[in-house]
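In structure tokens below, several structures.
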Structure 1
Amino acid sequence: MKRLVFTGGLAYFGFVFGAGFVLGALRVSFLVPGIGVRYAELAEMPFMFSVIVLSAIYVTRRFAIPRSLSVRFGMGLLALGLLLVSELLLAVALQDLSLADYISSRDPVSGSVYLVMLALFAVMPVLVGRSAVRRYRNL
């Protein structure tokens, strides 16, 4: 089970982080100059939500992650931890900000939505498993 949590969490993190990196580069390059940071980040959120859902579905199916709450939640927490560490390291390295400066520089509106997205990212492997169980029981 620990191996499934590790491999699933690593793959889930990789898909979402990779997509977020690409979307973030596009956001900063094309949207921020025209509509500002807040609206650019908010415009990116639905795309990231789609990536989160699709990645959770793909990884849980591809690695045959059991529908156990502890396994799927462990996978989500590992992915969340890797995402936070990676994002903070990149922010500090690329933006030349201290950790405190990076956190305080977040927009209050889009930053709040971002926190909700992080919570959804952590629990999505559980949520996609629950909906799949309900779907199959109703057949």
Structure 2
Amino acid sequence: MRAVHGRLRDALSVTQSALESGEPGQAATRDLLLFCHGFCTALTGHHEGEDRALFPAVEAAHPELRDTLRSLEQDHSMIAHLVAALESAVARADSPDVLARHLEGVGALMENHFRYEERRLLSVLDTLALDADPHDVLGPL
């Protein structure tokens, strides 16, 4: 999980750098479009895998974590909403300032979510017997 979170943090950073390196007042650059699409797709895939495979397995083994898992799923929903808004802003070729605000919002919620998830689940994952492909559960490793 930490490795996937690290890669997603890196992807966000690269996307932010692509935005910052663009010309002020210009539409999104190709690099930004590419990095944003990759970041958004990876983040969405990670959360969908957790919701579909990881969280049900954690809940079956540790029912006491049900409230934690529901909270994490709510985060996933909020992040998905912010990612959709970001993707729409990119598709409209909104200004770099608008895109930066979208990225900042996604990044802030994502970081808070990752920290909470790691605090609450890493020790559980060390002992979880899950018969699934890690790529299907956590996204690209």
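Side notes on the structure shown:
- Of structures 1, 2, the largest value of mean count of other Cβ atoms within 10 Å over residues 36-43 belongs to 2.
- For 31, 14, 12 (semi-axes √(5λ) of the Cα gyration tensor in Å, calculated) the corresponding structure among 1, 2: 2
- Comparison of 1, 2 by distance in nm of label points 7 Å out along Cα→Cβ at positions 20 and 92 - largest value held by: 2
- Structure responsible for -29000, with helix-only ellipticity at 222 nm (-39500 (n - 2.57) for each DSSP H run of 4 or more, over all residues; to 500) calculated and labels 1, 2 on offer: 1
- Which of 1, 2 leads on distance in nm of label points 7 Å out along Cα→Cβ at positions 12 and 108, largest value: 1
- Structures compared: 1, 2; top value of relative contact order in percent (Cα under 8 Å, 6 or more apart), i.e. the largest, recorded for 2.
Rule-based calculations on the coordinates, nothing more; no lab input. As the structure is a computational prediction, the values presented were derived from the model and not from experiment. Cβ atoms are built from the backbone, for glycine too; each structure is taken alone.
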